[in-house]
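The next part holds the structures, each set out as structure tokens.
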Structure P
Amino acid sequence: RVDVMLTDERRVPEDHERSNTRLIRQRLLQDAAAAANFVNIIPEDDAALAAKSESLAPHLPISVMLLGMGADMHTASIFPNSADVTHALGTDQALAFVQPPDGLEPRVTLSGGVLKGAMARHIVITGAAKREALERARGLSPEEAPIAAILAGSTVHWAEG
């Protein structure tokens, strides 16, 4: 049995050009991989966040998690300098709503606890700027650099890009 679940998603319709769900369905869940179970993390509406979080319990902890990191040291959709960073890192729920500080689409993200609870965490970064940001994150708090919340015990994969 293989479950596929995003760590975060923009709160846009699934057919929207910026939807990661659309990309997963179009590019990953094809041919033999179409047999995988896609676990949707998007709640129906704001009031359904707690119920959607609870529905993820059978899929947790995550066995293998692949994450990226932005040059601003965000991971999933947990952004430094966001009004939601402390909540997203510390909530007991599996999911949190976040508003990126750059004014882009609101998002839903797996919480810091779910990210840290993954049995195998892999962080993929490319380029010298992100490598420098990752090294800076090692000395910062998770609120300043959300990637810092999950670095310990994670495997980092870096390419010059």
Structure Q
Amino acid sequence: MTTATATTNIPTPEQRLQQLGIVLPTVSAPRGNFDAYVLDGNTLYLSGKGSPQREDMDTVPKVGREISAAEARDHARTVGLQLIATMQAALGDLSRVRRVVKVLGMVNAVPDFMQHTEVVNGCSDLLVEVFGDAGRHARSAVGVGSLPRGFAVEIEAIVSVKD
């Protein structure tokens, strides 16, 4: 007598993106003498990505003043999409992501702002939506006095990769 092997229909990250109706953005080239990512062995290091993209640099809005925590959370989700797009560019297939290991989120906020974790949850929640348990990660969320190009949020990540 043979025993049937149970198969699970766990969707791939690409299938999850499709189910969520998400189209990944185009990966932009770095603006400087660095790489968007470095793949070293089975570890993928993703350079910081920021949001919102702005051309007007005369005034830099701060989270907690001109930008609400909810709006900044949306910016963090947008950054998460940029990070996932960079993973796909680096790996060719998001199924190669073994685990998102570490996320560092920086929030350009007024000094008395206290909701940094709620803001960076926009990215963290997206990573779990797309990668399931493999998207759960260690994380730091910090407030900063400024970010490049007037970003409200900048996030970088470290990812463990399957062979």
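Identify the structure, out of P, Q, from whose coordinates Cα extents along the principal axes in Å was calculated to give 39, 36, 30.
The structure behind it is P.
Among P, Q, considering only distance in nm of label points 7 Å out along Cα→Cβ at positions 32 and 96, which has the greatest calculated value?
P
If helix-only ellipticity at 222 nm (-39500 (n - 2.57) for each DSSP H run of 4 or more, over all residues; to 500) comes out at -9500 when worked out from the coordinates, which of P, Q was used?
The value was obtained from structure Q.
Let me ask you something else. So if we calculate relative contact order in percent (Cα under 8 Å, 6 or more apart) for every structure here (P, Q), which label has the highest result?
When relative contact order in percent (Cα under 8 Å, 6 or more apart) is computed for each of P, Q, structure Q gives the biggest number.
A short reminder: the numbers here are calculations on the coordinates, not readings from a lab. On a predicted model such as this, the values are computed, not experimentally measured, just so you know. Cβ atoms are built from the backbone, for glycine too; each structure is taken alone.
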